[in-house]
Structure 1
Amino acid sequence: MNGKAIVLMGSERDLDFCRKITKYLELLGIEYEFRVASAHKTPEQLLKIISMFEGEKIVYITVAGRSNALSAFVDASTSKPVIACPPYSEKFGGADIFSSLRVPSGIGSVVTIEPEGAAIIAAKIFALEDEKINKIIKDYQSNKKKTLAQANEKIRNLQ
């Protein structure tokens, strides 16, 4: 496959959440790399990482909790697609998600709080040019539908 997802986390504390995303990337046949940089604390390092990948076919998946400047910063610094996947925090009652949704004009990152969703979005972007990935996505969706149909039959038979 040509292309990969760059899973960019704001800190090492985001690694467990990022591993949930990469579990689905692997299922969908998407290569990935991890990187760590903070828009608040290490913006120079973040810009270096972005410049490293500018000539490649990549999609960024950004993971940062609390005040998620990471996703908007990355999106403003590249022409590559950016998928913001902030981890939900019970501590803040979900209010921290707003920093991923309310971004300045000119920012076009996609936001999902589900690791599976982030991987599916990345795969669909690559599927625009990769028929193999397109087939994997169709099969994945078909399996989801079959699982629901089986659950429906099981529940109907319990009545």
Structure 2
Amino acid sequence: MNWGGLSGVFFIATVKFMFSTFGGPAFGLAFYETFLAAFAGGSISAAFFYFASDKFMEYTHNKKMAKEKELLTKGVLVPHKKKFTKTNRIIIGMKMKLGIYGICFWVPFFFSVPLGSIIVAKFYGKLNQTYPLIVLGMAINAAITTFITYAILG
């Protein structure tokens, strides 16, 4: 068993799941090893960022408020960021078109796993079915990308 290859696929999947399986054939891994390493890496990363998303959002909000307070005490006019950015419009459009299943399956895949998990938690964090849907999406996406990788490169 190639532990270096397994850990490489695993750690790439924790950040950018879409491209994690491409290293499998190069490391000499079998189909199932690549699938399991990518699935495990993506699922563990999704679990961490999904369940810690409240803390991340609270931290960024507090940091933003502290910065605004500091600028106000110095007498500087606080510039407000645009809320309707192109990225936000794309994300909201995806939410409206795809619904909970599309968001849980595809956002962690196309965006990074950490960002995608936080977005899913922000939109659907109160629903009990959200995290199992993310894990199911990771399994389906890992199977598809591993199959495509081994069909092309393997």
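Rule-based calculations on the coordinates, nothing more; no lab input. All values reported here derive from a predicted model rather than from experimental measurement. Cβ atoms are built from the backbone, for glycine too; each structure is taken alone.
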Q. 1, 2: which one has semi-axes √(5λ) of the Cα gyration tensor in Å, for residues 35-114 alone, as calculated, at 21, 13, 11?
A. 1
Q) One of 1, 2 was used to calculate Cα Rg over 2.2 N^0.38 Å, giving 1.13; which? A) 1
Q. If you work out distance in nm of label points 7 Å out along Cα→Cβ at positions 67 and 139 for 1, 2, which one comes out largest?
A. 1
Q. Where does the value 23 come from, among 1, 2, when relative contact order in percent (Cα under 8 Å, 6 or more apart) is the thing being computed?
A. 1
Q | Source structure (of 1, 2) for helix-only ellipticity at 222 nm (-39500 (n - 2.57) for each DSSP H run of 4 or more, over all residues; to 500), computed value -15500 | A | 1
Q) Where is mean count of other Cβ atoms within 10 Å over residues 11-18 largest, in which of 1, 2? A) 2
